[in-house]
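The structures come next, written out as structure tokens.
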Structure P
Amino acid sequence: MIILASASPRRRELLEKMGVRDFAVRPSAHEEPFDASLTPYAAVERIALMKGRDVAAGAAPGDIVVAADTLVFLDGAPLGKPADRGEAARMLRALSGREHTVITGLAVLSRAGERVSHESTAVRFLPLTTAQIDWYVNTGEPMDKAGAYGIQGLGAMLIEGIRGDYFNVVGLPVCLLARELALAGYNVFSEGDAV
């Protein structure tokens, strides 16, 4: 069985869209702070691995654990989930009219071992007015998302363009995950009903 070590409804949805039918959701209780001494790539990979190990400790021997951690980086500094509306507005002002990077660390733990990788996508925001930022913050959508926006929701209207994997920005790079699952012994192209 595949175990998704995340409470994210977006990650669960994407796993379902990949055609993975037999999976369980067991969010990790592990809280790992961002380690600024590591590169952004190494830091998100480490967080994903620690989450995966936390859940794998209670998994059956044949289970495959999938863990991910997504962060937004602007000028090399991480933007996590905003603590309040004021912080969400500050993040959106900083992103306005600029390009930033979304990096997801991905860990797949199975009998085949621990595999850790990452995906990176460049996202460019439109120049935003104060009224647009206030409107978006007041929708409530930014509050549970890294970088204070969701590309799959109303936040799509703030984005001028992307270079790279769209699903990575949503929170789960499905192409990378399909390759990693195959290496762990689960081939979505033969075992799932991908749409």
Structure Q
Amino acid sequence: MIDHIHWLGHGSFVIQGPPLIYINPWRVGRSSLPADVILISHEHYEHCSQPDIDKLRGSHTLIIGSERAVHEIPDCTVLRPWQSHMVDRASIKAVPAYSPRDWRHPQDHGGLGFIISLRLYDIYYAGDTQIIPEMAGIKPDIAILPIDGKGTMTVEEAAQVVREMRPRWVIPSNWNSATRLDAQAFKRLCEANNISEVVLPQMV
């Protein structure tokens, strides 16, 4: 399953299903194959980009987002924390994503992460979040965690989450070529305990 997850830059990913799932598309190219599902975690511009959504949207595309994202995107299905939605072979559950110690992602804004269950794997996309109590019950096969520390987890905090969740694979998000050293430091911290394999993807 890990080979079916591709990083598009920053917090943007595509999961090759079926169904074909895009998460927070931003600065993407047009696709000849429309998305089956587009997930929008919150309303910030680099996660909720109408022009990018329009590039990927087809007549059948289901867009699922947070309550605030609905105000930015027409015909969007709202999921609130712990609600689920089935799409073909995939189960998509919304989970809380917020930052208790930072103003950029307050809890009352309703930001989301997602647990995507597909092909007998659980993929946890944390969204823009710091460490929160709601993570305690999440035990995914694959975890996608932010590491930039800008209202989200730092490298060290994300590594702590990996030690507690113990996913088989983990992919860092919210980084780019300028912060590749952070991604490499995260990889070293996680793999020092031989718990999870860290995948540092190349942008597609």
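Nothing in this text is a laboratory measurement; each read-out follows from the coordinates by a stated rule. Keep in mind it's a predicted model, so treat the numbers as computed, not measured. Cβ atoms are built from the backbone, for glycine too; each structure is taken alone.
Miscellaneous remarks
- At a computed 3.3 (distance in nm of label points 7 Å out along Cα→Cβ at positions 81 and 113), which of P, Q: P
- With distance in nm of label points 7 Å out along Cα→Cβ at positions 1 and 129 derived as 5.2, matching label from P, Q: P
- Origin of the derived value 1.00 (FRET efficiency 1/(1 + (r/R0)^6) of positions 17 and 89 (r between Cβ atoms, R0 = 30 Å, to 0.05); candidates P, Q): Q
- Cα extents along the principal axes in Å, for residues 33-72 alone derived as 34, 15, 12 - corresponding label from P, Q: P
- Relative contact order in percent (Cα under 8 Å, 6 or more apart) from the coordinates reads 15; which among P, Q: Q
- Of the structures P, Q, the one that -4500 was derived from, the read-out being helix-only ellipticity at 222 nm (-39500 (n - 2.57) for each DSSP H run of 4 or more, over all residues; to 500): Q
- With Cα Rg over 2.2 N^0.38 Å derived as 1.03, matching label from P, Q: P
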